[in-house]
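Undergrad: Heads up, there are several structures right after this.
Bear in mind that the values in this text are calculations on the coordinates, not laboratory data. Everything quoted here is computed from the prediction, not taken from an experiment. Cβ atoms are built from the backbone, for glycine too; each structure is taken alone.
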Structure P
Amino acid sequence: MIIEQPPKFFRKIYSDALFRMNAEEKTIYLTFDDGPDPKITPWVLDVLARYNVKATFFMVGDNVRKHHSIYQRVVDAGHYVGNHTFNHIKGFEHSTKSYMENTALCNEYVHSTIFRPPHGHMTMRQYRQLKKKYHIIMWDVVTRDYNTKQLRWPQVLAYVMKYTRNGSIITFHDSIKSWANLEPVLPKAIEFWLEEGYTFKTLDLPPVSQDSNGID
């Protein structure tokens with residue numbers, strides 16, 4: 001499926017990005033984009049704590065600026081954070097210079113070795129610049145929880161259950177627009193993964209080096 005799991009040509013375009021981790025290990029990497037949000041992110045943290053699950057949060061710098069106490073709560077709970085630009089901008093609508101400046105501004109609030117492009121795309125010039133500084137994290141499964149006009153939560157859960165596999169990087173969104181699907185799906189998805197025997201890891205990766213590369 002093109003949307004739920006990126007096709008091979010998409011993985012080839014961004015060949016040094018991480019779409020999936022170790023396929024030999026029954027581990028998944030749960031991620032959340034677009035926060036922190038004062039309503040949604042604390043709820044997500046409570047759910048994760050209930051199941052003793054750690055996750056990675058790709059945060060928008062301006063949201064961190066406005067809700068720094070929630071950002072700190074994420075970090076204090078042992079989760080990892082990543083750069084998601086300062087204003088959640090689309091790479092195709094910005095020059096490389098302005099995109100990199102926006103990413104650098106986010107890094108003043110979110111100190112991290114990892115980056116996820118909003119909307120999942122970058123120009124090739126942006127991509128080449130970014131991978132010099134960050135591990136670029138894409139996804140193996142995107143839940144589309146944000147698409148509440150077309151998808152109801154049972155469909156979102158079905159996608160999660162169908163496409164999760166060893167090493168999957170799975171994307172949810174801790175945002176208001178995802179709430180109608182996120183609230184019912186997240187606890188059920190975690191319970192499903194635990195029943196299937198998956199363990200959870202964060203994407204706490206070392207600084208980028210010439211030898212750093214993704215798996216898959």
Structure Q
Amino acid sequence: MASPKKVICIVEDKVELRNAMVMMLELTDGFVAGGSFANAEEAIPAISDIVPDAVLMDINLPGISGIDCVAALKIRHPQMLFLMCTAYEDTDKIFNSLKAGASGYILKSEGPGKIINALEEMLKGGSPMSSSIARKVVSSFNTMETEHVLIQTLTEREKAVLTHLAKGLMNKEVAEVLNISTATIRTHIQHIYEKLHVNTRVEAVNLYLKR
């Protein structure tokens with residue numbers, strides 16, 4: 001007895017591409033298109049009724065974004081799988097998609113064959129990504145690890161200074177809170193810049209807050 005076909009829904013605002021994706025699924029053994037939608041507002045209630053095995057999700061949708069669409073559906077259906085299929089290689093969009101609940105991230109430019117392979121891999125428990133996306137993820141983790149190491153080189157007093165600077169306090173105000181001189185605060189800030197390899201207060205605070 002043949003295994004039941006996997007039901008896949010599509011959320012894509014470009015009609016030609018959406019129709020091509022439907023055809024791609026219908027021509028692939030083991031898959032069936034459960035529904036296709038031009039925006040998240042239509043997709044969220046409909047996909048909740050269909051409860052497909054997986055969803056091919058675009059990011060740049062009119063109205064509610066694909067990332068927010070994934071987040072909304074994940075709350076209702078924690079086991080539902082989402083493959084982001086997009087033109088974006090932006091690091092923030094990649095991580096926001098994964099945080100929202102996507103299991104994979106593939107570029108539309110990869111073509112139908114790679115998209116089908118990614119769906120199959122995801123349905124088997126994998127987390128497929130385009131190679132360029134995977135490199136960005138690895139690079140981001142490496143960067144975060146480096147930033148973490150740099151933060152650890154700060155003394156407790158330097159961390160205290162940065163914490164107050166992150167609250168928007170000026171040098172004089174930080175000096176008053178920590179009961180030290182403004183000159184000492186300036187010295188601490190200079191040491192912070194040197195240790196974190198930054199040149200401005202904004203850069204130092206941003207790096208510290210990302211830890």
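Undergrad: When you work out distance in nm of label points 7 Å out along Cα→Cβ at positions 38 and 62 for each of the structures P, Q, which one comes out largest?
TA: P
Undergrad: Right, here's the next one. Name the one structure among P, Q that mean count of other Cβ atoms within 10 Å over residues 78-85 of 23.5 was derived from.
TA: P
Undergrad: Looking just at distance in nm of label points 7 Å out along Cα→Cβ at positions 86 and 102, which of the labels P, Q belongs to the structure with the highest value?
TA: The structure with the largest value is P.
Undergrad: Still on this structure, please answer the following. Of the structures labelled P, Q, which one yields -18000 when helix-only ellipticity at 222 nm (-39500 (n - 2.57) for each DSSP H run of 4 or more, over all residues; to 500) is computed from its coordinates?
TA: The value was obtained from structure Q.
Undergrad: On to the next question. Starting from the value 2.5: which structure in P, Q was distance in nm of label points 7 Å out along Cα→Cβ at positions 14 and 166 calculated from?
TA: P
Undergrad: Any idea which of P, Q comes out highest on relative contact order in percent (Cα under 8 Å, 6 or more apart)?
TA: The structure with the largest value is P.
Undergrad: Just checking, which of P, Q has the largest value of Kirkwood radius over Cα pairs in Å?
TA: Once Kirkwood radius over Cα pairs in Å is tallied for P, Q, the winner is Q.
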